[in-house]
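The structures considered in this document are given below.
Every read-out reported here was derived from the displayed coordinates using simple, explicitly stated rules and does not represent laboratory data. Quantities reported herein were computed from a predicted structural model and do not represent experimental measurements.
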Structure 1
Amino acid sequence: MHDPINDRLIVFDTTLRDGEQSPGASMTKEEKVRIAKQLERMRVDIIEAGFPAASNGDFEAVKAVAAAIKDCTVCGLARALEKDLVQAGEALKGAASGRIHTFIATSPIHMERKLRMAPDQVLEQAVKAVTWARQWTDNVEFSPEDAGRSDPDFLCRVLEAVIAAGARTLNIPDTVGYSMPWQFGDLIRNLRERIPNSDQAVFSVHCHNDLGLSVANSLAAVLNGARQVECTINGLGERAGNASLEEVVMAIRTRQDVFTCDSRVDTTQIVPASRLVASITGFAVQPNKAIVGANAFAHEAGIHQDGVLKYRETYEIMRAEDVGWSANKMVLGKHSGRNAFKVRLNELGIELDSEEAVNAAFARFKDLADKKHEIFDEDIQALVTDEGSLDACDRFKLVSIKVCSETGETPHAFVALADSGMEISADEFGGGPVDASFRAIEKVVDSGSALLLYSVNNITTGTDAQGEVTVRLTRNGRIVNGQGADTDIVVASVKSYLNALNKLYGAEERAHPQA
């Protein structure tokens with residue numbers, strides 16, 4: 001019989017913090033709260049909401065998530081500096097359950113080249129950080145950054161000391177995705193065996209995917225006694241990303257013959273969470289992505305189709321419904337009423353703040369239904385996300401657009417905008433209707449930004465499908481994403497461009513937590 005405590009795997013989601021460090025993935029406060037509520041529905045244990053000391057905007061976002069979430073622990077990241085820890089403590093004051101996660105680098109290359117500190121100074125600072133954090137909460141997590149390249153003896157000294165100071169979660173990060181699974185598993189086992197007071201803390205892991213091994217390393221750590229995994233929805237994260245939450249959770253849930261623990265995650269909420277994060281960040285999920293890709297449960301080869309029809313388990317090791325792929329056949333349309341719309345929002349886990357918000361969303365739904373015969377779940381998700389990207393305080397708003405594209409003629413666009421309430425307009429030629437529209441906007445806005453990415457995804461099938469457009473703009477080293485959706489791809493493109501411009505002009509730039 002297993003120990004119930006050791007049978008429990010704690011899922012620590014860092015989509016809102018480490019995931020947000022992907023260039024262009026920055027989220028607004030409202031977007032963070034919306035994703036956090038979906039993570040709460042999914043029953044993750046801990047939500048790392050951000051790095052409060054990075055900016056006033058990030059402080060307010062962590063504070064808002066802490067106030068909105070009741071059934072998960074909300075965590076704030078802080079460097080091993082007193083001012084950072086004070087900011088984290090203040091941001092988490094309203095949390096039903098709060099945690100402070102503090103870190104300092106322990107590898108020779110980081111200590112020498114980045115921190116310019118001697119090992120004994122790092123050890124002293126780590127203990128101070130945990131002591132400062134405990135003035136705010138007893139739920140303190142400590143990470144030795146770049147643990148995978150740290151000296152094992154020094155790592156043991158630091159971890160023993162921070163446990164003695166009151167850290168109750170020790171997170172061992174493979175910060176640069178350098179470890180091999182067998183090495184990382186051995187590291188976790190050796191730390192647990194060598195540190196005298198290791199039984200007083202939960203061992204956690206935070207793996208990056210630079211060599212495509214983040215999930216493998218995380219699972220190797222779990223097999224060697226780690227009982228918390230730090231991960232993100234869709235594997236979002238800086239560089240090549242983080243360990244993918246859905247892959248870790250489903251690997252352990254599916255292979256209970258191998259693992260002696262399991263999480264409390266409601267796996268039916270995985271696909272809705274994946275879609276929400278993809279739509280808000282503009283980072284599309286590749287079709288062959290495990291668990292949440294559009295082809296994850298698709299079979300084209302005749303022998304596979306025959307086997308699945310005869311007995312599903314011949315080619316499917318999981319049920320699509322278990323991870324949230326919907327078998328619901330109720331399709332909404334122009335004759336659907338407000339109540340049916342509300343019921344579907346509830347079934348999709350979409351919570352709107354007020355009846356006014358529901359009415360506004362329903363009005364947009366009716367407008368869409370006039371253009372599109374059938375409204376699918378994906379359309380509703382996109383509609384609500386598109387609505388959420390609009391803010392009464394936005395500087396730029398689309399008034400109207402007219403484009404002309406004719407064979408043998410140079411495409412031409414006329415765009416009218418509201419700039420802080422004052423209407424401005426311009427027309428311009430371009431290589432295509434989208435290019436002409438963007439040129440017309442820049443003619444009057446003159447943002448000085450450069451377009452890094454223009455991406456179009458069809459939300460559903462059919463020629464009347466909505467197109468979801470993502471643009472990525474950069475200016476003075478700052479990168480933002482914009483999103484827009486419409487059945488007219490040019491209109492969706494203009495919406496996404498204006499959404500990015502509003503972020504560029506309106507939001508405060510975030511500092512990188514490890515800068």
Structure 2
Amino acid sequence: MTWRGTRSDGIATQPAPATQWAPGDGRGGTTWWHAPALLVIALLLLVSWRDDRPLHGDAAMYGAIAKSVLQTGDGTHLTFNGRPYFNKPPLFFWLTAAASRRLGSGSAAPQLVSGLLGVVNVLLLYALCRRMRFDPVTAFAVALAYATTPEVVHWTRGVHLESLLTPWLLLGLLAAWESVTRPAAVLLLGLAAAGGWMSKGPQGLFGVAVAPLLWWRHGVLRERVTSRWSLAAAAVAAGLVVPWTWARIVDEPRYADTYFRAQIGGALVEGGINQRGPLWYAGKFATTYWPWLPFAAAGTVLLARGVPRDNRALAWRGYGAVVLAVTMAIAARRPRYLVPLYPMLAVASGVAMGRLARPRPRLLPGLAVGVLAIAVVAAFVDRDQSSEASDRMRGDAIEIARTLPPDAEVWLASDVPREGMPGIAKVLGLYAPPLLCSCGSPCLASARTSGEVPVVGAGSSGEVRILTLASSADALATATGAAIDARNATVAVLRLPAASRDAALTRACALDEVLPPW
């Protein structure tokens with residue numbers, strides 16, 4: 001099958017030999033079962049349907065931040081356990097807080113938001129390929145490869161910001177593609193840039209960055225850059241990003257330094273703890289990108305052959321080059337940095353799979369049925385990859401958290417680990433009914449000074465509670481005169497009168513943080 005593309009000036013490109021690059025001409029209509037099959041497979045693979053999968057680590061922290069947005073009504077000044085949170089933009093937390101209004105606090109809302117965003121990503125990738133005039137077989141193979149990529153499933157089900165980042169990357173690429181022939185589509189570039197930035201900062205600009213390459217290829221770079229649409233797109237992006245960012249910088253001067261210098265700059269130049277080398281990503285692909293690795297390799301070659309004559313190949317290769325160049329330039333090596341590359345690898349896999357499937361009509365339906373069977377099993381038997389010790393400590397933390405009254409003033413002693421697996425402070429912050437306060441945080445400080453009733457109240461009884469490790473509970477209770485309300489093998493909660501609050505907190509905040517063996 002061959003295809004003749006059309007440039008913005010109406011001149012047809014050279015035909016692409018079927019032996020090199022043949023993603024179809026987009027004719028023939030969408031096969032009726034493609035979208036429903038993708039929807040069911042994505043729902044089963046990417047949405048966590050089990051209610052016995054409590055969150056931990058960063059996923060629990062993201063849920064706790066969303067909980068604070070919901071309970072305080074403040075979506076500008078993000079906090080985690082009473083501490084200002086500067087490391088990530090707010091859009092995911094806003095969406096999760098909105099979902100929590102119906103689903104309540106806990107793991108349900110974060111998991112549902114992340115999972116449904118993953119479903120949107122699969123369908124949007126399919127729609128994008130069809131819009132770019134890939135034939136239905138290739139477009140379906142692309143979306144199927146993406147939905148069944150193990151790392152995509154892992155990061156989506158695990159509640160991470162990548163599930164929200166991807167739709168903005170795809171919208172940015174769609175806008176770049178459309179803007180070649182439709183100048184008004186530049187407005188969509190502005191929206192995609194703003195949404196991507198508010199989801200995960202600079203990584204949200206990968207799709208938008210392809211636009212200048214396509215404009216240059218079609219000889220309209222100067223025209224697009226200087227057009228009124230570009231000015232309008234810049235105004236849209238600034239109007240959506242600047243107000244929140246400016247409010248944080250003005251209200252919390254540490255935000256700019258922490259986010260732009262430490263968070264972004266640190267990832268660029270400081271590297272990871274393990275100082276992984278540049279070949280680490282190659283090893284990651286070799287061990288995790290199955291069963292699609294051979295197809296991705298073959299499809300990447302086909303894309304490279306198609307670049308001189310097909311703008312679809314140029315768009316996806318350009319996108320992959322941008323993502324890979326930035327990812328390799330960043331000193332830190334983390335698996336989640338590869339997530340923006342998976343749509344391009346899915347396209348490469350789909351192109352190769354499409355060549356095999358077009359002359360074999362039963363191949364793709366059979367593959368879909370097999371994937372569906374695997375997805376049904378995975379939806380109900382999948383479990384976290386964690387040790388028994390971390391599972392037990394996570395369960396202990398949740399058990400103690402649920403004993404806390406919703407209106408209690410609760411402080412985390414400084415020995416409660418914030419990092420590690422499962423990150424006890426993060427688990428407590430998500431599953432405790434009240435918002436928690438951390439040692440050294442400004443939690444409640446303004447309310448005590450002004451005399452207002454704090455959101456994290458002192459409790460109707462005027463009593464204060466302190467969460468500490470079980471190993472510290474007896475000594476801390478003896479020193480402060482507190483009573484041990486509840487305790488298990490990992491965590492304990494102490495209750496003390498408000499009159500002894502300050503002295504007790506001084507002792508609780510002087511404890512050394514102890515990281516148990518994981």
Structure 3
Amino acid sequence: MPKVGEPMTRDDGMLQSRTATPWWQRAIIYQVYPRSFQDSDGDGLGDLKGIATRLDHLVGLGVDAVWLSPVYPSPMADFGYDVADYCGIDPRFGTLADFDALTTAIHARGLKLILDFVPNHSSDQHPWFLESRSSRTNPKRDWYIWRDPAPGGGPPNNWLSHFGGGAWEWDAHTGQYYLHSFLAAQPDLNWRNPDLRTAMYDVLHFWLERGVDGFRVDVVWLLIKDDQFRDNPPNPAYREGQTSRDKLLSIYDSDRPETQGIIQEMRAILDSFAGDRLLIGEIYLPVDRLVAYYGRDLKGAQMPFNFQLINAPWHAAGIAKIIDDYETALPEGAWPNWVLSNHDQSRIGSRIGQAQARVAATLLLTLRGTPTIYYGEEIGMVDVPIPPDRVQDPAEKNQPGLGLGRDPERTPMPWDASVQGGFTTGTPWLPLGPDHATVNVAAQRVDAGSILALYKRLIALRRSHPALIDGAIALVKAQSAVLTYERRHGSERIAVLLNLGHDEQRVAIDDGSVLLSTHLDRADERVAGEVVLHPDEALLIRLSR
């Protein structure tokens with residue numbers, strides 16, 4: 001243990017000796033939403049200095065990399081995803097010096113730093129857009145996507161915004177429309193323009209030279225649009241109650257083939273730096289299209305984010321199929337990854353309940369590939385109801401009543417049972433959960449039965465068993481409510497049994513001994529031919545042969 005006042009550092013042990021594989025294939029990634037992690041100055045917003053004070057929690061948890069959601073200067077129309085300066089830090093979060101200090105502190109603890117990169121759109125307050133908007137002849141006019149009105153007047157085509165309504169905004173000053181895939185305050189950049197592309201690649205160089213270990217690239221599948229600007233066709237499967245965007249099939253404003261070349265260029269930049277820099281792509285597409293983003297000869301994103309578990313019905317047969325289909329679709333040599341929740345999606349505990357959240361943690365940390373943990377999942381945070389007068393998210397404000405708001409999954413991290421949960425001395429930007437007196441880090445740190453203790457045990461097991469890091473996955477099966485599979489490495493075989501139901505289940509299994517149970521003290525229990533799974537229980541069993 002470190003002395004008082006010294007930072008904790010991760011003991012890599014066996015992992016450091018496994019240098020044949022890049023760090024990100026051995027890693028567990030932890031997503032920090034900066035506004036909600038830790039406030040250092042009492043203004044109710046999390047910041048970089050606050051994050052630095054909580055790094056020892058991440059070391060104690062056992063994760064390997066910190067992914068920061070955007071901290072760039074921004075008007076905050078979409079909470080940082082409207083970037084006004086790609087090479088700066090918003091004063092709400094601190095300064096570039098604070099960022100450098102945080103990077104140093106992260107690396108000093110043996111962790112890696114992944115930064116969000118938002119290349120599809122900027123803020124309408126970005127100097128580039130202010131120039132582009134100033135006149136049709138401005139040199140940066142073509143850095144954004146401008147079009148004349150349709151022949152009969154009105155928007156150039158029928159493309160729709162992800163945040164509701166049309167995707168075109170009229171600019172009276174220059175007499176053209178500009179494209180915005182999200183808010184009108186987030187104009188889309190024109191990645192067909194070589195000067196824009198060079199400028200954005202300079203951004204990657206800027207942060208890589210400051211020590212960033214990788215990027216999560218926001219909405220990467222949207223970067224290129226159809227060069228003919230054709231209308232999207234109607235969606236024949238649309239039904240009442242879906243979003244307005246669901247009315248159309250997004251054929252011409254997303255997942256265009258030219259996108260692959262951009263991703264390969266980004267990857268080449270990262271590969272030119274030492275240290276196995278990582279490129280992650282945010283891609284909400286069916287699995288057959290998702291895997292295309294690994295790129296030809298695996299020279300695209302090393303990890304196109306796999307979000308299938310987020311939207312999957314929680315039953316054994318469906319999840320078994322997801323695993324099999326994904327593993328089958330992966331290009332040869334491609335590395336899988338898994339996600340349960342993120343800043344845009346309801347928390348896993350709210351989707352399936354707290355008892356099953358423990359089973360889900362076991363699933364996430366025992367599947368083949370790199371897992372990503374969203375902040376607060378390790379203490380069982382759930383979505384927090386947001387009163388109408390406290391709603392912040394434009395996705396909810398623009399389409400009220402559809403439940404599209406992302407505030408509930410972005411609420412502050414509760415560190416202790418105090419009034420503001422140890423997050424701030426001021427008024428938090430969003431309310432803490434009403435359960436934060438018990439759902440907090442301090443309380444769970446001393447509770448051997450807590451979900452935090454379970455996460456730590458799972459991560460420690462993963463780190464100590466090669467089968468759970470880079471072993472093969474085999475025998476994926478659904479038996480009633482139970483999902484089972486094996487992880488194998490050399491002579492080591494570990495069976496994973498997940499009871500996704502609320503009734504006791506009996507499962508036939510080879511002889512072995514229990515490594516872990518999610519909620520019962522069954523360590524080293526011998527298993528011979530059959531095992532009883534209790535309701536909402538997951539087991540890891542080391543098989544004898």
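Assuming 76, 53, 48 is Cα extents along the principal axes in Å as calculated from a single structure, say which of 1, 2, 3 it is. The value was obtained from structure 3.
Source structure of the calculated read-out (helix-only ellipticity at 222 nm (-39500 (n - 2.57) for each DSSP H run of 4 or more, over all residues; to 500), -17500) within 1, 2, 3: 2.
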